[in-house]
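Readers should treat all values here as calculations from the given coordinates under stated rules, not as data from a laboratory. These numbers come from a predicted model, not from an experiment. Cβ atoms are built from the backbone, for glycine too; each structure is taken alone.
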Structure I
Amino acid sequence: MMVITHVIVGLALAVPVALLAPTAALPAAIGGIVGGLAPDLDVFWGQHRKTLHFPVLGLVPATAGAVAALIAPGSVTIGLAVGGVAFVAHAASDALGGGRELRPWERTNPNAVYDHVRGRWLAARYVVPYDGHPRDLLVSALVAVPVVLVYDGAVRWFTVALLVIAAAYAAVRKRVPKYVAPIVE
């Protein structure tokens, strides 16, 4: 899935907080953005979808963060809780996508995301065949609806901007390898 989809999912995870505790809406949104984005930072170093992706182990800190927010609710604990859940949701949902390859529609690499507990790669499921696929854009759009309806101001417009960028990326996704391959291969 696109990193944009992961960020919008993180924002959607903040929606219940915004409804139940409006004063914590912004920290929850920031946590969702950071948690949705952070796992993909491993694309710049290490092995993508292995170094910072923890689909199973991520449940431990995400659960601890949620418990901390319930015991001592505050801007920091709520932001960390939503961020932790967004972080693990990102890693887990990558298993629903394509493999770790520049042209995932060719299906040459079946590895989706690394499971550190079992010490092996989880297989790609191709529910969302690859980042930028029309289904990926559809997920982004559907998940953005509650964010746009509940949030206003900067969070709403940030979400709309992400959708515009996602649509543009989806429109050119299959042409990206032509320009990126000389750099990464």
Structure II
Amino acid sequence: MDVFDAMRTRASLAKLKPDAVPRELIEQLLDVAVWAPNHKMTEPWRFWVWSGASREKLARAFCDNYRRDHPDADQDELDGPGCKTANRVLAAPVTLVVTSDVGRNETETLENLVSASLAIEHILLAAHALGLGAYWRTGEGIYTQPNALLELLQLPQSARVAGFVLLGYPESTERTRRRTPWQEKTQWFD
């Protein structure tokens, strides 16, 4: 698969089989992730691989963040939308959490976050090329302050989570995708 085909055919595939993903494939994904562009060669990304029973700790952190963001939530809300992300983590055989280092100033911190996001895109494209399903997620749970996920990772609250990737073998590769043509989003200046 060439890079143009990979970019046009990659899709977020959230329905994943429970089958384990070999560590060697995950290592291949991480190997290409570190080749993402990064300003001033800061290499700001950090990767946290969760599989097996360890996913339960990660899922609890997402539920804890929901409780922190919604202190008045009743039990039905906590069990439903409150643990939606946690349930996704438990349903995927692997979750990769990608964090970004804090920079020396606000600009470098933002550039680091963008670079970590590009590393995620490298992971998504490589997963697609390897026949894996992958789904990049963010959401309010990664922005909670103080953040239970950062506490679990033993990172300072100033650290940034670029997102997390749910990873496994897809139940189906069929997915209708639409994009606005680039011509509708582009202005030329000559």
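Highest-scoring entry among I, II, by distance in nm of label points 7 Å out along Cα→Cβ at positions 4 and 172, is II. Among candidates I, II, the computation of mean count of other Cβ atoms within 10 Å over residues 60-67 that gave 20.9 used structure II. Can you tell which of I, II yields -19500 when helix-only ellipticity at 222 nm (-39500 (n - 2.57) for each DSSP H run of 4 or more, over all residues; to 500) is derived from it? Computed on structure I.
Can you tell which of I, II yields 1.3 when distance in nm of label points 7 Å out along Cα→Cβ at positions 116 and 156 is derived from it?
Source structure for this number: II.
Taking relative contact order in percent (Cα under 8 Å, 6 or more apart) as the criterion, the highest value among I, II goes to II.
Here log10 I(q)/I(0) by the Debye sum over Cα atoms at q = 0.11, 0.19 Å⁻¹ was calculated and came to -0.48, -1.26; which of the structures I, II was it taken from? Please report the intermediate quantities before stating the final value.
Values: I: -0.48, -1.26; II: -0.54, -1.35.
This value belongs to structure I.
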